[in-house]
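Each structure below is given as structure tokens.
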Structure P
Amino acid sequence: MTETVDFLSPRLVGDRFNGHAIPLEVLKDLSVLEELIVEVAKWHYRQDNPTRKRIPKGFADEVSLQVTEIGEGSAIPKVVLAIAAASSSLFPVDHREYFEKAKASIVEAVDCAENQKPVTGLLSENHLAYFDRIGRSLRDSESLELNYPDTNRPARLNKTTRRYLTLATSSTQGYTEEVRIRGRVFEADQEKERFRLRLMDGSQIPSPIQPEHLDKILEAFNKFKEGSRVIIEGVGRYDRRTGRLTKLESIEHISVLDAMDVGIRLEEFKRLKNGWMEGKGRAPKNDHLDWLAEAFESSYPDDLPSPYLYPTLEGGVQAEWSSGDLDASLEIDLDKRLSAWHLLNTETDEESEAEFNLLRPEDWVKLAEMVKGVFGGNEA
């Protein structure tokens, strides 16, 4: 039998967690959090027992943190401290206090990071290094509230606070983030199992070649002169001082992109500056372009023809489709997330118009139906 003790009920905040479900990639963060709690508990024990040379047998070997249920609302995993019955005699109740101390230290460190306060003395530098892996899967608008339901001091772990904690140690040269980037494979070395990627801004970064991705990497490399590009999801390392991406540490997914890929074209728009058209023209905001790229990828079906994109003088984007006598355009207001559709038959001069709110999934469905009805779909 195993004895369980209620230990922690953090809250995951963000759209992905509204159905009180936790994506598998986020469970990796909770697994690393368990590693950190165990190590900090040992650290507290050593501090309180300086004459002991070893941690008592069974202190952590037969103790684990387990998720027993997911609470409603935003996802709230109930984490318990599980102690094997066989270890009860070797694991006195008072030893559990060190796990509570570990939890308190971690919560206080995250709270200090959220308020931009020093974390010196709360955790060791080795412990702070764990935050390079804890919370790495969290997106920009997501957080893990470790001290929920205390709304006055929730101790939010998010991209900002985990970066603050990771860089709080003097030995850290940088930090890692999950990335989703586009680029061209211009160099590949199978013997050394590495390749180099040229990003859309012209910078170059190295990356390992993992066996499961070798075929795609070589395909993109062999088509380099044809302008072939890839999109990569993985873990990237950033420079401590400049915040620039310096290399890929691992790759989870890689795909060779179509020449008309919307994301590639929108990345190119990030190079525009105000006055890009003979002194006129407002440059689109990078975060607006990122939103539009994600919206197209998640809401525009792959079997429909890709539009060609142009920047507009007002700082928006215009998407265009053409086939025979039919020309269609979608003028997109990136500030308001609204768009205006215009279809013209150049032979008959017949026109039609429509408006779409690109924040509404149902409007993306209507747009897709309209494109398919006019231009059909791509062959599988």
Structure Q
Amino acid sequence: MLKFPAGPLWALVTGFAVLGGVGSVLMTRQPEFYHRWNLDNAEWGWALFATGLGGVLAYPLNRWLLARWGSRGMLLRFGTAGGVVLAAIPWLPGVPGLLAGLFAQGVIYNGVSVAINQQASDWELRRGTRMMGRLHATFFIGSVLSAFLSSLLAALSVSLPLHMAAVGLASALIHRAAAATLEAAAARSAAPVAVHHAPESWLGLGMLFCWCTVLESGVMGWASVYLNQSLKANESLSGIGLALFSGAMAVGRLFSDALVTRHGALRIVRTGAIACALSLALAAWLHELPVTLLAFAVTGLGLAAAAPVIFSVAGRMGGEALALIAGLGALGGLLGPVILGRIASHVSLDWVLATLAAVAVVIVRQATALAASTQGKRH
């Protein structure tokens, strides 16, 4: 089996990057999904809903498989299956076929996310240093590179089936190699020290992650639609908004570990959420392309630290807590697209941005869960 000769850290970096690249393909070539399946805004909302539903319903499965296979076994099997399903999606017939394929992707890639975040949390514990932010930055580095590549391929008229087949094959091979490398490294590593928390702290942290996912998936799911339909940007330019969001998120996460260590998780997450709320509200009000692009970039920076902090804490709570919190995060991906799709269809796309600004305000309040979740007993 393929392995990364550079070792487990490189395996984690590439594993996160590929996970980001897969999601970006679905979003940046969104206009072609509209054309290929004759979707309207409400149906696109249901397509995103199907992905979120798969992630939510994956919780009991992921909890059981994580205990049975371990995180490396999950990464190997789910990473392979995800690549196969991704390549198959463009060939699925009709809207029901698309919904079924995206549902399967939601189940599979929620498992990939749980597996690789558990590996990253274990790595942090063994190394005794905070690095989740930098690892999560590679997710968005992969996303922004994939967004630019997807926009280029769209401009060159490369077919969606060919593009997704290539990404599916590459993602399967890379996740298999990462799993094999991490398995070899884990055998030589000491067992991590677990930090146990009451289930109530799982719920508070999970709801924070849920709202963060609503905001993140809202921008990723509707940035291209907003630029293309509301601001009349062409299809190749429509992917730039997502690229700016993802690039800003990557830059923010590269520096988030140091900022959180210096100023504390609660302060950084709250300040970032305030910036998100102000920038998105301004973009919805002014309805100008430069302002909207800047708002997407500010939102990426403001939201950057939240997920790494949440997964660092969740990983120390143990695999069961991590699976639950990931499932609640997927709940945001479930509810957000449906609500935003209804708003886009029955009100306007400007109100989609305004709703996302309101979600950022909720994150400011829910961030208090971080203070409660940092208390626990080591065993």
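Annotations
- Parent structure of the calculated result 10, given that relative contact order in percent (Cα under 8 Å, 6 or more apart) is the read-out and P, Q the choices: P
- Taking distance in nm of label points 7 Å out along Cα→Cβ at positions 71 and 207 as the criterion, the largest value within structures P, Q is that of P.
- Origin of the derived value 24.4 (Kirkwood radius over Cα pairs in Å; candidates P, Q): P
- Origin of the value 31, 22, 17, where semi-axes √(5λ) of the Cα gyration tensor in Å, for residues 79-270 alone was derived from one of P, Q: Q
- At a computed 0.55 (FRET efficiency 1/(1 + (r/R0)^6) of positions 111 and 359 (r between Cβ atoms, R0 = 35 Å, to 0.05)), which of P, Q: P
- Source structure of the calculated read-out (helix-only ellipticity at 222 nm (-39500 (n - 2.57) for each DSSP H run of 4 or more, over all residues; to 500), -8500) within P, Q: P.
- Given 0.8 for distance in nm of label points 7 Å out along Cα→Cβ at positions 263 and 367, calculated: source structure among P, Q: Q
- Ranking P, Q by mean count of other Cβ atoms within 10 Å over residues 47-54, the structure that comes out highest: Q
Here, each number is a calculation from the coordinates, and none is a lab measurement. All values derive from a computational prediction rather than experimental measurement. Cβ atoms are built from the backbone, for glycine too; each structure is taken alone.
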